[in-house]
Structure I
Amino acid sequence: MWTALTFAAEPGWFGMALKVDAGGSWINPVVESASVASVAPASPAAAQHLAAGDTLVEVEGMTVAQADGSELKRRMHKAVGETLHLRLKRPNGELYAADLVAAPKPP
């Protein structure tokens, strides 16, 4: 008899911290806004020129404002090697797209 084992893929790292404002209940949060709080040097986020203060507009095609928090979080989690597609807005109003490839988390 053969037994198949499924191993979870290594979670990816993008090298950015987010500031998320949400309402609703803790069980079903609704995201009001999300912005980049910080970017680690030599990270996928830094390579795509994300900067503190940039606002997330879309994550994987989903509008961030008024999004279901659980669904948004699910879309942002990627395994190493997978790509996260974002649309962001700089503080000056400039819109831009960034495709971040998840890297292994540094030690």
Structure II
Amino acid sequence: MTAPQQQKLKVTGPVVITANRLADGVVVYRKADNGWTTQIGEAAVVTTAPAASGLLTGAVADDVLVVGPYVAPVEVDAQGRIAPGNLRERIRVAGPSFDLPVSGT
């Protein structure tokens, strides 16, 4: 299996880097300052394969904080608002599609 940062990226529109926070599994997005945020609207949006590759390489190296970083398509409206670009990402932004069990009950 090829590591994510070694795969040839095909970027055909705006994309972000997303992953899951290792501590609790929450969906996070890579910011321009190389930090992470839970808000898709704060994510660094890039439109070229080299830019996406650079962000992805940094995200993969941050394996103490996150797991499974990858490039995800987004849509950017005229006001600059960022929204998920496919069904998978819409589901990830919305959170679990079922109620999680509560421990201790």
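Work out Cα Rg over 2.2 N^0.38 Å for each of structures I, II, then name the structure with the largest result.
Values: I: 1.18; II: 1.10.
Once Cα Rg over 2.2 N^0.38 Å is worked out for each structure, I has the highest.
If distance in nm of label points 7 Å out along Cα→Cβ at positions 13 and 29 is calculated from each of I, II, which structure is the one that comes out at 2.2? Show your work: numbers first, answer last.
Values: I: 2.2; II: 1.5.
Derived from I, not from the others.
Check the numbers for distance in nm of label points 7 Å out along Cα→Cβ at positions 21 and 53 across I, II and tell me which is largest.
On the way: I: 1.7; II: 3.1.
Top value of distance in nm of label points 7 Å out along Cα→Cβ at positions 21 and 53, among I, II, belongs to structure II.
Identify the structure, out of I, II, from whose coordinates helix-only ellipticity at 222 nm (-39500 (n - 2.57) for each DSSP H run of 4 or more, over all residues; to 500) was calculated to give -2500. Before the final figure, lay out each step's value.
Details: I: -2500; II: -6000.
The correct label is I.
Every read-out reported here was derived from the displayed coordinates using simple, explicitly stated rules and does not represent laboratory data. Just so you know, these numbers come straight off a predicted model, no measurement behind them. Cβ atoms are built from the backbone, for glycine too; each structure is taken alone.
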